[in-house]
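Taken together, the values in this text are just the output of simple stated rules run on the coordinates, not laboratory data. This one's a predicted model, so the numbers in the text were calculated from it and none came from an experiment. Cβ atoms are built from the backbone, for glycine too; each structure is taken alone.
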Structure I
């Protein structure tokens, strides 16, 4: 979209459309992880210990790996699948415990960083760049991880593709471990809006730009949308949409049952916190039936 008209005037009618609630799962611009600048910013966020915006801090990562390693009780040299592995924070720590890890992520920057780290540390990790919904393995892995709410960010069709592919990739009785958000995590009001003028480099662009962000709630689907509209000096506009579905123990059990899994354990987080009604996160351990 172009907001700046030939006469130098703003197209206010088009601008007003940017703050209208879109239809559920309406597409935005191309996935932001394909943008060279944004992908570099994402990698920085993964590695930044001052924020949990992209990955949890290393203390939480360590506690998660310790808890899951104990829970899974895997045999020596288990085969582990880390979906949406980012820069390999979890993959590295499982590999250090003797696992043979395959990590898949769509970000070229993150995969490049993770490969270099694995090489330097001499770890048995195979990293692949790609869409993990396109996973194509058959009874290869003892366990699969989908960490930090990534399952809840998928459209229904992609979610089904992913769970079907993971079921196929796991050995009989193999484990699926993941976390999703509950309604307790979202406190934003439907239609909340704000704007920010960025005078130089920012997360979304390397040059001055305007960010309009809005939150929308779709209660009929238990889905929230975080929408970021980027307006550049020349009037170019790009809209990024990040969807999040909220789950309950009942809804996640039903979903997994439809895809050939049974729920074995629920926690308040992947570190093993007991599950409670007020928890913002729901961590799930399931197995292939």
Structure II
């Protein structure tokens, strides 16, 4: 049967979810989303949703992207353009049906070659911390991690610079069989928010082509260790040379992490990017 692909853009508060991926007997983002899509569209078979990046239990998302393949008769395809009365109706129905901690902001027909996971060229996460120099707001406690120390932002940024580029992040990942830990980190920086309701909060932005399991929270843990002056840049440089996971790195709590945005190439480059992303990454040979 010929199918058509929908793109869904969504946000969720991960506090009460056991992560993205469906698991028997547990409340997950994927499971909840698939259940309500199946119900709203009255599908004969359960919906199957693929996301750009699986988030762990307790991790939030402001800019998660996923795709869903459907029989065209289920949601009539438009004559032109990604938006259509039928997709807007589906978005409104999901808004009413879904629980309060998950929202689908947009539903659109995906262009040819679009794959929420493999066509993505980057993912951007933010990790938020309140330290001893922060204004602590109990109303925001589920979206920040608490560090009982004074964090040196300059030291953290010096450390962040060391991690940029194409490298093997084995020391920071829970390696999976058959998977590589080589990634390209394109942005890593820390700042202390100056104004607004989050004034004083330390925000660490991390962007890469993709991330391994627990990689972001481990990177942040290393930066916090340097920022609290417990370790120095020499220690971090040594971690980056390791070929196995390091027990010296603290994996930060899930609640401080949010998937902020996922980037995709131009429509005519989507298919090629999906092929490229499936290839195993390798480091260039050393002379």
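What the table shows:
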{"read-out": "FRET efficiency 1/(1 + (r/R0)^6) of positions 93 and 133 (r between Cβ atoms, R0 = 35 Å, to 0.05) - structure with the largest value, from I, II", "value": "I"}
{"read-out": "Structure from which 19.6 was derived, mean count of other Cβ atoms within 10 Å over residues 117-124, options I, II", "value": "II"}
{"read-out": "With distance in nm of label points 7 Å out along Cα→Cβ at positions 85 and 157 derived as 2.9, matching label from I, II", "value": "I"}
{"read-out": "Of the structures I, II, the one that 23 was derived from, the read-out being relative contact order in percent (Cα under 8 Å, 6 or more apart)", "value": "II"}
